[in-house]
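In structure tokens below, several structures.
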Structure P
Amino acid sequence: MDLANRGLLLVWTDVDPAVESDFNAWYDSDHVRERVSGIPGVVRGRRFVAYRGAPKYLAAYDMSSAAVMTSAPYLALRGARDPDSLYFIPRFRNTRKLVGTITAGEERAEGSVSALAIPSRAPEALRPHMREVVVPRTLALPGIVAVRFAECDPDIVAKTRGLNPRTGDRFLDCVLMIEATSDQALAAALAGIEQEPFVREAPASDAAVRMQFRYGMHASAAPST
């Protein structure tokens, strides 16, 4: 499946250890579900847990388009936080976000492991190389089932940033996300990615982080007519 022009929201964070267990219970039972079930255009929500690198937790929401993040249902949910959200969200730590659009990517399946890399160069300069070289070359490797290159939409960030009960988040310009069937397959893909200048030039804090799949939730299919 070609992923170009799909919306993507990544919320990548640590959390106050004192509330970590309750944070996971809330995220697993309520937080993802209310977005996937309650907002038209959110087609899937997934969670990952880092086993190499940090931050520790990643929530990834796939959308029919980035415009979903400025739709009335989405803005209403963001503007009227429930008590649990108001309790847990301010306890996020080291939070990074990608709010925008997939400009190059393909998904053949959902991987059991994933990696995020933060390129050091401007997304518009990287876009042709991602489309023509990085995405197809990485997908050709054994065990690689999905690759996404997503870019920030600054207009959406500007419209929604004030709805966050927490300040200090880092909004990423772009992200490369790779999914694989095993850690060995993911490591082989990253060995090639890490030779790219846009990774070699990045700060050490932006080195690729490997994550284990925690769970996923798909939106219900629309009833046939």
Structure Q
Amino acid sequence: MSAATTEGLILDTVEIRRGTETLLALSACIAPGETLSVMGPSGSGKSTLLACVAGFLAPPFSATGRIGLDGADLTALPAAVRRIGLLFQDPLLFPHLTAGGNVRFALPAGTARRERTGLVRTALAEVGLAGFEDRDPATLSGGEQARVAIARVLAARPRALLLDEPFSKLDAAMKDQIRALVFTTAAERRLPVLLVTHDPADAEAAGGRIVRLA
């Protein structure tokens, strides 16, 4: 498996350890628009895997292997330049910023000032929140906060998407909506997606391959 030549997100013999203990070992090629679901119990290393791919793995964890994205070797690159989006269980919105301000914060450096308002408006509209630019996050429902978080991640123009059980705290009806939004948008943008979850319904909704950890 070559990270230098293959499109998509490449995990080439990635092995994650905590001290001398091996938590997981994984090789995978996630094509543009495809989702790979990694399932396992708490403590199996799922979230640590995402930290490794995103570039902020910290002690006591360590990793070997190679991570590639669209032909570039990311293994030694800092998180800030990897252009990988990450959605967590909680929306983690900035409470001092409006919904639009949260999205604006994520726009790539160098985005022209005159373009920012339109990009924020479009990003929110794409997740079903047209007209929410000035809303205080504290006034939003859980589903609306999740949508702002999605808009913020996508506004950064990531080249891949990591999902750390982002649907786990939503009620049943909202889970279906947000799952569909995330996976449909990722497919349309041809983003390789790595999902970690303990919920079989998440993996089923993703529709891709599944890796099960012990």
Structure R
Amino acid sequence: MTKIPRCIGIILDGNRRWAREKGLLTLEGHRKGLENLKQIARVTRDAGISNLVVYAFSTENWNRPPKEVSYLMGMLERAAQEEFAELLQENIRIRFAGERKGLSDRTRRTIEKIEEESAKNNAMTLWVLFSYGGRMEIVQATQELSKRGEEITENAISKYLWTNGMPDPDIIVRTGGEKRLSNFLPWQGVYSELFFVKQYWPDFTEKDLLAVLEEFKTRERRMGV
């Protein structure tokens, strides 16, 4: 039987190092990374995988230089008009998950618009984790439960996560050579198969993704049994 994952998570690491090693501005690495996201999203969809979740901007990333943060906010807005708009036309749904309170009104409107316009698309869902931190996600979910006076259970917490509706990832890939998860889906990823690859995100190709899928087929997932 073909073993196709339902959901893949990718930590998009290495954009800045990719740019530095090529003598380019750091911001150019982010631009190239966005282009690659569009291509990998298509490969994921064509492989029959229904959910792709990517770590685009963490809560910790707010501590980066203001110029870089400002560029990333602007890149998100441009992506909604260009890269994400292309994917929308290809029947891909786009959803964002993260803390939106710190975003500008303009950025929030951009996110809401692309989510609304793609809501009926069903070829694949691309989850973009933006201003996301896994621990903060769990804290806000339990705070919401407490405020509502609901019993705290696993199902109840899952219901109030920013990623509500997203399947737990079968696979988590981190590019860039680092071997840690960095606050990426700590609740949802407890049984994910982990893959750490050396390629920086802008250099991660269709061939690399297919190699991950092939190895995934060989792994035995006991889920604690």
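Quick note: the coordinates plus some simple rules give every number you see, no bench work behind them. Values in this document were obtained by computation on a predicted structure and should not be read as measured data. Cβ atoms are built from the backbone, for glycine too; each structure is taken alone.
Below are the figures for this structure:
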{"read-out": "Top of P, Q, R by distance in nm of label points 7 Å out along Cα→Cβ at positions 106 and 170, largest first", "value": "R"}
{"read-out": "For -13500 (helix-only ellipticity at 222 nm (-39500 (n - 2.57) for each DSSP H run of 4 or more, over all residues; to 500), calculated) the corresponding structure among P, Q, R", "value": "R"}
{"read-out": "Origin of the derived value 49, 39, 31 (Cα extents along the principal axes in Å; candidates P, Q, R)", "value": "Q"}
